[in-house]
Structure 1
Amino acid sequence: MRVIRAVHAAIALTAMTGFAQSANPLPPNTVMLSQMMRELSTEPEFTEAFLAQIEGGKRQGGALMTPALIDHLRKLIVGKDWSGLDRFPGWTMSEITPTIGVVGHLVSERDSHQYLDVGPYPLASGGTFVDFRQPSTLPDFKASDVPMQLGYGVSRTDGPSPLAAQHAESQRLAYALNRLAANDLDGVPAAQALWSDGRTPTTPQGLIEAIAATGQTVTVTDSRFFANFGHLHWNGHDVMMPFFLNTQIVVPGTNRPLLVPVSHAEYEWHIRGPLLNADVSFYFGIDGKAEFRTMDELDQQWVMKRDAHTYTGADAIEVTRLAGQVLQTYMRLHKAHPAIAFGGYYAFGVCQDVVAAIELKMTGKDTLFPNTADNRLFLDPRDAEINDLIRRLPKDRDGTPPAVERVFASQPVGSSAPELATVTVPGLGADLVAVHAAWVAGTLQRTESPLHRRLRLLMLGVALVGAIALVWYLIRRKYNA
C-alpha cells in the first residue's frame with residue numbers, strides 16, 4: 001500500500017509541476033524560487049519588496065512583468081502554490097499579449113535620445129569624440145545601480161564576471177559604437193573615432209573593420225541563454241527563476257504541454273590583441289534600448305549558454321553594420337511613438353526579434369522563439385532593410401503555435417538527446433528529450449490553443465442551444481397538433 005501511495009504521489013507531483021521528474025541535480029549553490037519563498041513568504045514586507053524589484057526588471061530580464069503577471073505571481077506566493085511558482089507563469093503567448101497594451105496610458109513621453117547610452121560622448125557634438133590611441137579613462141566595473149539588498153539574506157547583485165577585468169575598455173567601445181551608429185539620426189552631427197593607425201571611422205562597422213585590420217582578433221557570436229528575470233541570491237545561493245512559456249506542444253506520454261523558459265539572445269563581440277581587449281554585446285532590452293552594451297556581469301550557472309552562430313572576417317563586419325542599422329531603426333521608432341508602453345518592449349519586439357532579424361539576413365533562416373514585434377510600426381522608409389527583416393519573422397503575439405525547430409533552437413544547449421539532458425531546470429531536460437524524439441519520429445502532437453478552445457466551446461454552446469430549440473419546437477408542434 002505504501003508503494004502504491006508513493007507512486008500516486010509521484011504522478012500527482014508530475015501533474016502539478018508540469019514537468020517529468022529529473023535525476024539531474026541543481027547546479028552547485030542553486031535553489032529553486034519556491035524554496036526561498038516557502039521560507040520567506042510569511043514576511044509580508046519581503047513579499048512586497050520582492051515583487052517591486054521584479055516589476056522593475058534588470059539587465060537581461062527577458063520577461064515583461066505587467067501588472068497582470070505581477071498579480072498572478074502574488075497570488076501564487078500568497079496561496080503557497082509552490083509548484084506553480086516554479087513554472088511561472090506557464091501561459092501561452094496569446095494569454096500574455098493582452099496584458100501588454102492595457103498599461104499604455106500609464107507611460108509618460110520620453111525624449112528618444114534617452115534610449116541610447118553614449119556616456120561622455122554627447123549626441124549634440126560632432127567631430128572626433130574618442131581617441132583609441134590612449135587608454136580608456138572610464139571607471140572600472142561597478143555593480144548594477146538596482147537596489148541590491150531586499151533583506152532576509154536576499155540580494156540582486158550578480159557581481160563581476162572574468163570579463164570585468166577589461167570593463168573600462170569594453171564600456172568605451174560600447175559607447176563609441178552607439179555614438180557612431182547615431183550619425184545618421186535627425187539632428188545628430190557627424191562624429192568620428194580615431195583609431196590607433198590614424199583611421200577615422202564614422203560607422204560601427206568602420207570601427208570594427210579598423211580594429212580587425214590592425215591585428216586584433218574579432219569574433220562575433222549569436223549567443224543564447226535562459227533568461228534570468230530575477231537575478232536573485234539568497235544566503236549565498238543563486239535562485240533559479242525562469243519565466244516559462246506554454247509552447248502548445250504535448251509532452252509524449254502525458255497530457256501536459258511543454259513549458260520552456262524564455263530565452264535571452266544577444267550578439268557578442270570578443271576582441272583580443274595588442275591594442276585592444278574588449279567584450280560588448282548588442283540586443284533590445286526591457287529598458288527599451290537597442291544598443292551596444294557591456295557584458296561583464298556574472299551569469300548564474302543555470303542560465304547556461306550556447307553560441308548558435310559564430311562570425312569572423314567580413315561576416316563579423318556585416319553583423320556589426322546590421323546592428324547599427326537596428327539601433328537607428330529603434331531610435332526612429334521611439335521618436336515616432338514617444339509614449340508607447342514599456343518603452344516599446346514587446347510592441348517593438350523582444351531581444352529575440354532583433355537577433356532573429358540579423359540571423360535571417362546572415363543565414364537565410366530565423367530560429368528564435370518568441371518574436372513579438374508589431375509589423376504595423378515598422379514603416380519608416382529610411383529603415384527599409386530592417387523593416388523587411390522584422391516583417392519576415394514569424395510572430396507569436398496571437399499564440400500561433402511556434403515551429404518546433406524554433407523552440408529547440410532557442411535553448412542554450414544543442415538538440416541532441418545528451419545535450420538536452422544536461423539542462424538543469426528540474427524535469428525540463430527529460431521533457432525536451434521526449435518531445436525531440438517525437439518530433440523526429442513524426443508523432444508530435446499539439447495542445448488546443450485557448451482561442452480554439454473558446455471557439456470550440458462556443459460552437460458546442462450554439463449547437464446545444466439549437467438542439468434545445470429544435471426539441472422545444474417539435475414538442476410544441478406535436479402538442480398543437
Structure 2
Amino acid sequence: MKTVQDSSKAPAEFGSQASSHSGAMNAFQKVFSFPAMLAVLLAVLAVLTVRSRFDDPDMWWHLKMGEVIWTTHSIPVTDGFSYTTNHQASIPHEWLSQLMIFLAYKGWGLSGLMLWLCLFSAILLIAGYGLCTLYSGNAKVAFVGAISIWLFATIGLSVRPQLLGYLMLIFNFRSGSLVAPRWEPHCRRVLALAMSLSIAAVFLNPVGLKQVLYPVDTMLHQPINLSNVQEWQPTQMTEARGVALLAVLLSTFLLVVIRRSDLFWDELLLLVIGTWLGVSHARTMFAFGILAAPILSRQLSTSWEGYNAEKDRIWPNAVLIGISLLVVVLAFPDGRNLRKQVEDQSPVKAVEFIKSNHLSGPMLNEFVFGGYLIWAAPEYPVMVDGRVDVYEWSGFIGEFRDWATLHSDPNSLLQKYRVNFCLLDSHSPMVRTLALLHAWKIVYSDNNSVIFVRTVPGNLAG
C-alpha cells in the first residue's frame with residue numbers, strides 16, 4: 001500500500017514542479033521581454049542625459065533647505081539665508097522633495113545626489129513609456145512617445161523638485177472628429193475619489209491656503225520673476241524644442257485630417273493647456289511633453305505592428321538589457337567627475353579664499369552663486385539667490401535688477417547695504433564697472449569668479 005500511495009502522489013508532485021517551472025519561465029520572459037528591454041534603454045538614455053547636469057545653481061539651496069528640515073525637525077516658513085529680505089515670509093512648497101534630496105546627499109554625498117537624479121529621471125521616462133503604452137495599446141509606438149517626453153523634459157532634468165498636475169472633465173458628444181465619450185460609472189467613481197484625495201493632499205502642507213494659491217501668486221504677482229529669470233522666458237520657437245513642439249502639434253492634427261482619426265475633447269483641452277504652458281515659458285516645456293506624448297502615441301498606434309509576446313526573442317532582449325545595465329554603471333560619473341562639475345560651475349575656490357582670509361560682510365554676490373553660497377558658506381548671508389519669489393515679495397529684486405543692469409548708480413546699492421566685498425561671475429559686466437570705481441579693488445579671480453573688496457569706507461565711496 002505504501003508503494004501505491006507514493007506512486008499516486010507522483011503525478012501531483014510532478015504537476016506542481018511543472019507549474020513552478022512554468023511560472024519561473026513566465027517571469028523570465030516578462031523580465032527579458034521586448035517592452036522591458038525598451039524600458040531599460042530609456043533608463044540608459046536618462047543616465048546619459050543627466051550625468052553631466054550638476055550645473056543647476058538652485059540645487060544647493062534646495063539641499064540646504066532639506067538639511068535644515070532634517071536637523072531642526074521643522075519646516076521654515078521665513079527666510080533665514082539672506083540679509084536683504086528681513087526674514088520675509090516664504091512658502092515651502094517643495095519641502096518634501098528638498099528633504100529627499102538632502103537624505104540622498106547625507107547617505108552618499110555628491111554621488112547620492114547624482115543617483116537621485118538618475119533614478120528619478122529614469123522613473124519619469126519609464127513611467128511616461130508605461131502611460132503611452134496603456135493609452136495607445138502599442139508598446140512600440142509608446143517608445144516614440146517616451147522619446148518625445150525625454151526631448152521636452154531635457155529643459156528641466158536637474159536636481160530640483162518638479163511639480164505637475166492634470167485636469168480632466170467629463171462630457172458626452174461628437175462633433176466631426178472631435179469626440180467626448182461618456183465615462184462609465186466605475187470610471188467616474190475612480191475619478192471622483194482621485195480628485196477628492198488630491199484636493200485633500202494639497203492642504204496637507206505647512207502654510208495652508210497660501211501654498212494652494214502659490215501658483216496663482218506666481219502668475220499674477222511676480223512680474224519681475226516671470227520677465228527676468230531665464231527659465232520663465234517664452235520659448236524660442238526656432239530652437240530644437242520649439243520646433244519639436246510645432247512638429248508634434250502638426251502631426252497630431254494632420255493625423256486627424258488625413259486619417260480621419262478621432263481626437264477626444266479632453267485630449268484637445270490638454271493639448272491647448274500644454275501648448276500654452278510650453279510656449280509661454282521654456283520651463284514648462286516639460287509639461288507639454290507629458291501631456292502630448294500619450295495623445296500622439298494613441299493616434300500612431302495602428303501605424304506600427306503591436307508587440308506580440310509569442311514572437312518575442314528573449315535571449316537577444318536579455319543580451320541588450322545586460323549591455324544597457326553595463327552602460328549605466330560605466331556612464332555613472334565618479335566622485336572626481338562630480339567635484340569637477342561643481343568646481344566648473346560654482347565659486348568653490350573663491351569661497352575657500354573668503355573663508356581663509358576671513359573677509360567680513362555684508363557681501364554682494366552674483367545671482368547664480370547665491371544657491372551655492374547658502375550651502376557652502378552659510379555664515380555669510382547672501383544678498384540674492386534663485387528664490388526670486390522671496391525677493392520679489394520683500395521688494396528687493398527690483399533694486400538688484402536695476403543695479404546689475406546699470407539702470408541705477410552702481411554705488412547706491414553698495415552703500416545702502418554697506419557692502420564690504422563682492423563675489424561676481426568673471427563674465428559679469430559689473431566686473432568692469434567695479435574695476436572703474438576707486439573704492440574697490442580685485443583681490444581674487446579665477447576662471448569663473450572675481451572678488452572685489454572695499455578700500456574706502458562706505459560713506460566715502462565714489
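Only the coordinates and a few stated rules stand behind these numbers; no lab work does. None of the values given here were measured: they were computed from a predicted structure. Cβ atoms are built from the backbone, for glycine too; each structure is taken alone.
Among candidates 1, 2, the computation of Kirkwood radius over Cα pairs in Å that gave 25.9 used structure 2. Suppose you compute Cα Rg over 2.2 N^0.38 Å, for residues 40-135 alone for every structure in 1, 2: which one lands on 1.61? Derived from the structure labelled 1. Consider the structures 1, 2: one of them gives 20.1 for mean count of other Cβ atoms within 10 Å over residues 200-207 as calculated from the coordinates. Say which. Comparing all candidates, it corresponds to 1. Calculating distance in nm of label points 7 Å out along Cα→Cβ at positions 48 and 128 for structures 1, 2 picks out 1 as the one with the greatest value. Quick check: 25.6 is what I get for mean count of other Cβ atoms within 10 Å over residues 224-231, calculated from one of 1, 2. Which structure matches? Structure 1 accounts for this read-out.
Supply the structure label, taken from 1, 2, corresponding to helix-only ellipticity at 222 nm (-39500 (n - 2.57) for each DSSP H run of 4 or more, over all residues; to 500) with the calculated value -19500. Working through the options, I get structure 2. Supply the structure label, taken from 1, 2, corresponding to mean count of other Cβ atoms within 10 Å over residues 416-423 with the calculated value 15.5. Of the options listed, only 1 reproduces it.
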